[in-house]
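Read through the structures below before going on.
Values quoted throughout were computed directly from the atomic coordinates according to the rules given, and no laboratory measurement underlies them. Computed from a predicted structure; not experimentally measured. Cβ atoms are built from the backbone, for glycine too; each structure is taken alone.
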Structure P
């Protein structure tokens, strides 16, 4: 669960897993290049270059992990996780370049048969060692990536899996060449190159989508909606927006309350409950910004033309005149709803006082003002 893994733990796990993979990459890269050269296998040489390219991406992962897991600061209040995202784009582009290079060289040899190599059968041994070792690195790395929900670690894991798959293709190419089909080794190298480029493009494209704030998937959005609408006091929601930051997800949402006239503190309490429950429902969600709406203002804000309290108090003073004191005006609660200002008036009077006439006069005087909607009069049982 990502919520239980701290930034320090994420950094430590990333370093440990990546260094282990780098050690394997170095050994395999040198082994396959040496054996490919001596056994005259173009596909095995290409596979060796693939393994050595893993060292560069390993270094990129380590560099990104060092900076991406730093705590938020004044210049980066949301944290540094997108360093990891940017590094993943770089890793994906590197894979595309390596894959295209291998594929182009293979096509050149296919078009010029005199450049084809004649690999020896014993080169298969190096390819088999690579398959076993790189599959282990893949499983080791992908397990860690899932534990800490790391995109760049997952990309590096699949880079290792692509190396294992390319070694498998190399074996097929070597077997074909042993059967007398010299061009099969170059065809295998072409397939390896295409595989590398395709995997690189997938990771680069996914991370570029994150950099331009692509939102969460449909299933996650549905979970967010269901979680919010299940909270007491929430009537509906709109303007739900999400974005990813590496292992994190950020959510912005506007909620419409079931009762538009609740207090500010109650509305705040509802928004805090929305935030807490979303962060429990989805481990990736690290922060939620909740905007409280008393009514739907997604398309039009019906109250944008209405005056604020200080200006409105002057208007009320002119309308009500001697009907109430300044102290009574201070006890007025305003509700901006439906393009009008609805008023709750709280009168401090004794329980046996006759207030019905005063209340009726306040309501009648306000009725002529088009900005005012409903007026409600409440009487406190004793003065404050």
Structure Q
């Protein structure tokens, strides 16, 4: 080989080396100056850890890591960060790139395990990219909403030794969306409040019309039926009134409801000259409208029957009501009186009066059970029921 040929080869090698250095400098400049926050990471040890778990028989990695937080921490500690650009430093309000590289684990918060498990599950499924939304808190304590996406660099699909993670700050968009949702929710609350107000007013109009009609009725039995119907309507109207007054339109405080429901009922239907006392014991319970209305009607029917049939003129007695939460959404209603009572052979399911039929059907509407204690003087019911799904839960299920 001639000296000239050798010189040409050396010159070509030098040129290639210079081009390689220039390319690296160009890439480094693009990487560092890119406005998008980018992490250059190495997942190879994490990939190896997960493959080892597969060999040990682990198939559901989400369940495994949720049940083994120590393993989650151990696997997460295997992350290697090769580099990151200035945009990452700025986003996280670090003082420098070195500070970011040495202290990025200090940004871990209570939501981090969920984000990490999402990524480990993607790696276990051999996915070459993964994206998710997250909340991060900067070194200065500022909360930011971000969208993260990592992609395995071509050529490293088996080892995951080179992965690029990009971060998009979506804080402004999330704040704008939240404000829009808040505005929409306020509009819906006002609309719902107006609906409850109008339903209550319409029921009151019906009540007024029935009252006017009852004035022309001469037959006392028919007039009594009108009065009982008015109380049924009032029990429903009262639910809408309390929902209208409440800040939470999904449920009402049932203790307040009982006080407003039962006292007027006793005052209007108390037999002449009778001294009937009322004893209410209710836990701090809130129930949705789907449960409140049939339960209110049930209570209305039982107390109406007590006042109408349980006590004689000039008789002294007591009506009691106890409502307790037996845990979760299970409730127990004990209600009755110490009046005259029914015969021991009386069967509520075979009763032919509308009121008693309603008591049985309303307990079924509550998906509950009703029983009667015949061992004590008077009439005593025990109703066990669960809170019915709200309309929101029903729509979600559908």
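Overview of results
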| quantity | calculated |
| --- | --- |
| Highest-scoring label, criterion being mean count of other Cβ atoms within 10 Å over residues 57-64, among P, Q | P |
| Per relative contact order in percent (Cα under 8 Å, 6 or more apart), the highest-valued of structures P, Q | P |
| Which entry (P, Q) yields the derived value 110, 39, 34 for Cα extents along the principal axes in Å | P |
| Entry that produces 1.51 once Cα Rg over 2.2 N^0.38 Å, for residues 105-168 alone is calculated, selected from P, Q | P |
| For helix-only ellipticity at 222 nm (-39500 (n - 2.57) for each DSSP H run of 4 or more, over all residues; to 500) computed as -21000, the structure of P, Q it came from | P |
